[in-house]
1. Matching task: 32, 17, 13 is the computed value of semi-axes √(5λ) of the Cα gyration tensor in Å, for residues 66-201 alone. Pick the structure from 1, 2.
2. Taking relative contact order in percent (Cα under 8 Å, 6 or more apart) as the quantity of interest, name the structure among 1, 2 where it is greatest.
3. For Rg and Dmax of the Cα atoms in Å, for residues 82-129 alone, the calculated result is 10.2, 30, so let me know which of 1, 2 that is.
4. Where does the value 0.93 come from, among 1, 2, when Rg/Rh (Cα atoms, Kirkwood Rh) is the thing being computed?
5. Using helix-only ellipticity at 222 nm (-39500 (n - 2.57) for each DSSP H run of 4 or more, over all residues; to 500) as the calculated read-out, with 0 as its value, let me know the right label among 1, 2.
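Any read-out appearing in this document is the output of simple, stated calculations on the displayed coordinates, not a laboratory observation. Just so you know, these numbers come straight off a predicted model, no measurement behind them.
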Structure 1
Amino acid sequence: MVRGICAALLAAAVLVSFAGRVNAARAPEVHEYALPTAAAGPDGIAVGPDGALWFAEYEGNKIGRITAAGVVNEYALSTAVAHPAGIALGPDGALWFTETSGDKIGRITTAGVMSEYAVPTRGAHPEGILLGSDGALRFTEPIGNELGRITTAGVVSEYALPAGSGARGVASGPDGTLWLTEYQGNKIARVTASGAFTEYALPTAGAHPTGIVLGGDGALWFGEWSGNKIGRITPDGVLSEFALPTANAHPLRIVLGPDDALWFTENGGDKIGRIK
C-alpha cells in the first residue's frame, strides 16, 4: 500500500485558507504551525467535542490535537509502530481511530486516556473510520477487503466487500447511504443499505482517492493522494476537482470543521489544509 514518507527534517503544519467559495484560481492565504514531532506524517483528522481538531500521526505513532489558534499537543500510542490513520468522533465524546499496522481500533478521550481493541482479521489494515447512524463506528479494511463495525463497548464485527474494492475512506451520504473511496480502482462508490454498489470513475487517472466526508453543501468531498487534488461528488454522481497549491501534498483525510470549512491532512508535506 502506497504511503507517503515524510520528507521534511522539521515538519510544518500549514493551514491553507481559501476565503469564500472554492475557486482553484484564487491565491490562498497560508499560515504555518510547527508540529512538535518531526516527520509525523499527519493522516486522519476529526473535530473533537472540545472544538479542537484531532489528527492521527501515521509515522509519529501519536494522536495530535490542534486548536484554532495553532496550539498543538501530542499523545503517544502504547502499541509500537501502530501507524494510526483514520480518526472520528464517537457518540461517547471520545475520538476513535484506526491502527493500520497494529490491526486495532483505538480510543482516546479529550483528557488523553487511551484504549485499544483488536480487529479479528489479521493483516486487514483498518484505515478509514466513521460514526454510523446506529451509534457504532464503521471502518474500512483495504487489505482485508471488508467493512468493519465496532461498538463503544469494543465489540467488533466484519462484513465482506466486493472483490478488489480495497476501500480506504468511508462517509455517510445525505440520504443515509455509505460512500467509499476505491484507492486502487480510482473510483468513488455509493453503497445502499441493501448492499447495492454504484461506482463513479474519477476524471484524473491514477488519482488514488483516500479520505472522504459529507460537506456542508450536501456533496461528498475527498482527497486524491496521487492526483494532488481535493475532489467533490454530488449525490447524483457529478464530479469536480480542485488542485492544491503545494506540489506532492498527498492529501489524505478530510473533515468538515466547526467553521464550516473542510480541513484535510497533507501527508506528503506534513501539512494541514483548509478549503472553503
Structure 2
Amino acid sequence: MRPLNLIGSFARASLQKDLAYRANFWISLLHSCINLAVGVFSLQILFHQIETLKGWTQAEALSLLGVYLIISSLRGLFIGPSLDALAGIGQEIWNGNFDFSLLKPIPVQFMVSFRFWNFYALLDLFLGSAVLVFANTQGSTLTIQNILLFLIGLIYAVVILYAVLLAFTALTFWSPGFLFTWVFDALFQLARYPVTIYPPWLRMILTWIIPVGMMTTIPTQVLHGKVPWEIIGWSAISSTILLIFSSWFFNRAVQRYSSASS
C-alpha cells in the first residue's frame, strides 16, 4: 500500500498547488473547449465532402476523437507533468536538481513518474468522454463485450503512452539540449485521425515504431467491432514488452547523469 499512499500524497500536494491559482481553471477550460471545437469542426468539414473515410463513418471518426482526447487528458493528468519536470526546458536534468530525486529513498522511476499532477486535465477527460458517448448514440450498435474490450484496450493504450514517453525522456540524458518529447507531441497529433488513412510507410511508423496508432485507432476499432478481439491480446503483449524495455532503458540512462555536485 505504500506506493498508493505516496501517489495520494503527491496528488494532494499538486491539488493544493492548483487551487492556489484558480484563474488557471478558466484558462484551462477555454483551452479545452477550443481544442475540442477544432477537432469536431475539422471532422464536420471533412465529412461534409465525403461519406466515409477509408471505411470510417463520421460517428466512428468522432469516437476516435473522443478516445484521443481521453488519452491526451490522462497524459496531462500525471504522466506529462511529472516527466516534463524532469526533462523539460530548464528542469531537473538541466539545472542539476535531479540530485534530490536520486537521494530520495524510493525508486527513481516511480518518483519521476507520479510526483506531479495537473487536475485541470480532468476537464479534457470529461469533454473527451462526452464526445465518445455522443458519438456512440448516433446509430452505433455496441455490445457489452466490445465495451469491456475497449476499456481493456484503453488501459493498454495508456501503458504504451507512458512507456513511449518514458523512453523519450530517457534520451534527454544523452542530449539535455533537445526536447525529445516534443517530437512525440508532433506525431501524437496524427493519432486524432484513423491510422489507416496514412501512407503505408507512415502507417508502419505510427503502428510499430512510435505506436500512437495503437493508442487510439485500435481501441476505437475494438469498440465498434471492426477488428477481432484477439488484437487486445497483441496489445497486452506489446505494451508489456514496451514497458519492460522503457524501464530498462530509463534506468540505464540515469547512470549517465552527471551530478550537479560532481
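1. 2
2. Going through 1, 2 one by one, relative contact order in percent (Cα under 8 Å, 6 or more apart) peaks for structure 2.
3. 1
4. It must be structure 1, since only it matches.
5. Label of the source structure: 1.
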